[in-house]
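Following this line, the structures themselves.
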Structure 1
């Protein structure tokens, strides 16, 4: 059994970590570098940072914030937000990211995944998929959830990983920030569609939600609200996963 990863997510705007519900009503939750170090000390396996206003503001992700975090932590760091070109990927890698997450721009131009993967290796490229329920299916939403496509999430996951994405960051738009549990049907559908690791995101409220996400097919679980609000620590989450029979790095 592969080691199950627990990954805190730091959504940030103007150098501050924020959290909202369905990408709206953002509230300040702290300094990125300080929180990243705190979570590493608690046992985080990786950190994911997403510049949530970069795409809407048509700018690249804030490399200086990434560099500040990289100076404080030693665990792997994934960064996304506003990535529109191979040059943007390179800038983030040079700022200290180990992996770069691409979302909206990849939907508009899937060849960006190929170009980035060919240049930097698929292990560096994460396809971020924000999905919401539409009738009896899951469809992709872009631009921080403000634009709904008719692209089936599972079809896009297969295409993106075929083009060279080495990992899927899967967020349920419907569950984001709600603490109502991960969308297990969505996780199962995507995990069965791809041959790469899937990170489950959106809706965690309790360590048991993480257990259920892993059982649904996720390789890693992402959390934000329950960590920022100090409802649970990463150590408590990992102990719950271990009790449920999953290998974790303690």
Structure 2
């Protein structure tokens, strides 16, 4: 079956995410637009995944807990996990590798943790947009230790991408997928970087505001609409 997906969405926990990106707004907007499966990928944390998971289940949308990791080279990597517990464990590990810089909401924005009713139950004090201590070189193996898969985010962008920061993507890193934000650039990128022809290419919204959640465009072709089927497909 072909599933419409968006595996790169930020909530109000990301300091650059809008306060309207609450768990209920994300799920209900995704349902309204016709998505079959979504992932939440806040910067360097998975703490809003529990709330989104509960709401997605009630609304019949397959939810994949995730994170947009910032590696030590400031390369953004989408990380997706088979279980919520694995995502939260990885979130704890990532935080332990980050510098203890406190967020300044007036400068970077609030980092709001919500429950399934969109009540704010806390704020993450550590600034989430700093680089973690995980290198791009070892990110695939590290995420695998937590039963997850990962791939480089928005490789077509001029900042925080594997191509802008490292200049290359090849078999050395071990990725099986890559994300292109503007899918019209796929052919051009494949010509410049032939290794991309060996990878599954995804395109996600990277939404930080509700209006960034674009209408479904891309699909994944899987046997069933489950987290396992989707991640097994992306990981093969």
Structure 3
């Protein structure tokens, strides 16, 4: 194991161990059989035989230390800033392997505009604080407004969502919708395009059209959906 850690290999171990965490808080996990993964970038994950999330973990950039103590192997992952440590006391090793992984592939996240829309509906403040949704898929003669609501000042917000960089077609589509929408007296219409980015050369088009841009990455949308899915699962478990 020491050789694998020194070589910055991926080290995988199935072992009976106890776990202690010290840092912003503190925790103790008694002895049990667990899957331990130490990656070349210094992160450590401790998994039980259930759930997809680790029961304990340390992020990348940790210093990994090992030594023997009273017949046990002690593995410690120390994070310098903020100072925190995760310590494993390993009593019995059932499997130990080290691997040098070659992986240069680009990660491309595939998400849909429907998922981005759902993320906004579940968490409106990813657009801005005080945003209140009144409707979605709101029918207007040219089509459907993705998300429709009001801001903290009572102004009407009209959102068009694009999963790709937003350009002139998105601007044109949103301007068509605005012909059939009005804000309450004394308030204004705020057309907004929500997308991961703006298409090259389209920044001036948005500015001239009076359309705002709010960035929302596909990764962020998926994170919001996952967070709310976990909350739903926890609420269901509590009810059961």
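Identify the structure, out of 1, 2, 3, from whose coordinates relative contact order in percent (Cα under 8 Å, 6 or more apart) was calculated to give 14. Label of the originating structure: 3. When distance in nm of label points 7 Å out along Cα→Cβ at positions 10 and 154 is calculated for each of 1, 2, 3, the greatest value falls to 3. Taking distance in nm of label points 7 Å out along Cα→Cβ at positions 114 and 218 from the coordinates of each of 1, 2, 3, which one would give 2.5? The structure behind it is 2. When mean count of other Cβ atoms within 10 Å over residues 66-73 is computed for each of 1, 2, 3, the one that comes out at 18.4 is 1.
Since every read-out is calculated from the coordinates, none of them should be taken as a lab result. Keep in mind the model is a prediction, meaning the values are calculated, not measured. Cβ atoms are built from the backbone, for glycine too; each structure is taken alone.
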